[in-house]
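What follows is a set of structures for review.
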Structure P
Amino acid sequence: MTSWGSKIGWLFAEHHRRLEALVRKSVRNQETAADIVQDVFVRALAAGPRATAEDDRNVLYAAARNAAIEHHRRESRRAELISSVLPEQMPVSTPSAEAGLEAREALSALDEALAALSPRCRDIFLMRRVDGLSNKDIARLQGISVNSVEKHIARALRHCQASLATHIRQES
């Protein structure tokens with residue numbers, strides 16, 4: 001009998017290309033698909049074997065499909081986050097190359113603004129805006145009051161909006 005790690009290695013060799021192709025059709029990016037599939041195998045290794053080899057294979061394919069769906073949800077939430085903190089004078093999407101560059105620069109400025117927040121404030125903000133957790137769930141996970149969660153979110157939102165407004169003024 002082989003170890004679970006060896007079996008995962010065999011499953012990876014046998015199925016990772018097909019899983020990547022499946023995920024790539026959904027996410028339309030090779031690197032993202034490879035990352036998602038790698039995460040699926042890491043989680044499978046941590047979870048342990050199923051009753052049969054067929055179950056192992058089925059779980060991998062289901063996990064890859066679910067991970068691709070979750071990727072889309074996360075990206076959708078990220079787009080909502082960006083549009084919620086961008087000042088109104090900046091168009092969120094226009095077809096020109098210049099607008100695409102401006103959007104990438106704004107996203108970079110948003111990433112910098114988030115990085116400047118305290119780790120707890122940033123984590124709480126991302127749990128709410130990207131992961132979609134409720135304030136009550138965040139409070140429970142962080143061991144703080146709902147009121148504190150609301151204050152962290154408000155602080156992060158004000159900071160991001162101010163940073164993006166400064167970024168836009170510098171660009172004009």
Structure Q
Amino acid sequence: MKDFSKKTYQISLGAMLTVLSLLTLYLSAVLPAGQLTLYFLSAVFIAPMLYERQPRAAFLVYVTTSVLSLLIMPGMILSLPYILLFGHYGIGKYLIEENCHRKRAYLYKWIYYNICMILIYFTCFQAVAGEALRSLAWPWLLVGAQVAFVIFDFLYSRVIVLYKRYIRRALIGN
């Protein structure tokens with residue numbers, strides 16, 4: 001069995017996860033469709049670090065990806081959804097779920113998500129949202145954001161299960 005606390009393992013895994021996050025972020029900027037899906041995919045690459053109980057390393061992946069995305073993305077504003085929500089949501093989710101009862105954790109995650117969505121709305125919504133989304137009235141955006149939270153949180157949890165059951169075994173053999 002491999003020792004996952006070794007620095008070389010953390011560094012190499014962190015580098016791979018950073019590259020995968022950057023690749024999906026870049027694709028979200030250059031492909032005409034699937035932007036939200038690609039932002040989600042860029043976020044889930046932090047999950048392996050969290051599953052291995054390495055929140056500091058996950059935070060380092062988030063910071064590194066955020067800084068590098070500001071440097072390589074075609075428009076800096078296209079990095080903001082990752083920086084303001086997608087990149088750190090998994091870390092926040094992990095810390096909240098580790099420290100709170102299930103119902104209280106869900107409430108705290110909902111509050112956390114909504115604060116992030118408010119930041120996104122006021123900083124980069126007009127630049128990253130499609131025409132149909134920009135034309136919606138505020139109440140519909142609010143309802144849509146709440147539905148998106150439920151889906152996002154559920155899918156993020158499923159990705160962690162997928163990593164645990166299949167991907168981790170394939171990568172490290174146990």
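Any read-out appearing in this document is the output of simple, stated calculations on the displayed coordinates, not a laboratory observation. The shown structure was predicted, so the numbers you read here are calculated from the model rather than taken from an experiment. Cβ atoms are built from the backbone, for glycine too; each structure is taken alone.
Across the set P, Q, mean count of other Cβ atoms within 10 Å over residues 30-37 reaches its highest value in structure P.
For which of P, Q does helix-only ellipticity at 222 nm (-39500 (n - 2.57) for each DSSP H run of 4 or more, over all residues; to 500), calculated from the coordinates, equal -28000? The correct label is P. With respect to volume of the Cα convex hull per residue in Å³, the largest value across structures P, Q is given by P. Ranked by distance in nm of label points 7 Å out along Cα→Cβ at positions 6 and 158, structures P, Q are led by P, which has the greatest value.
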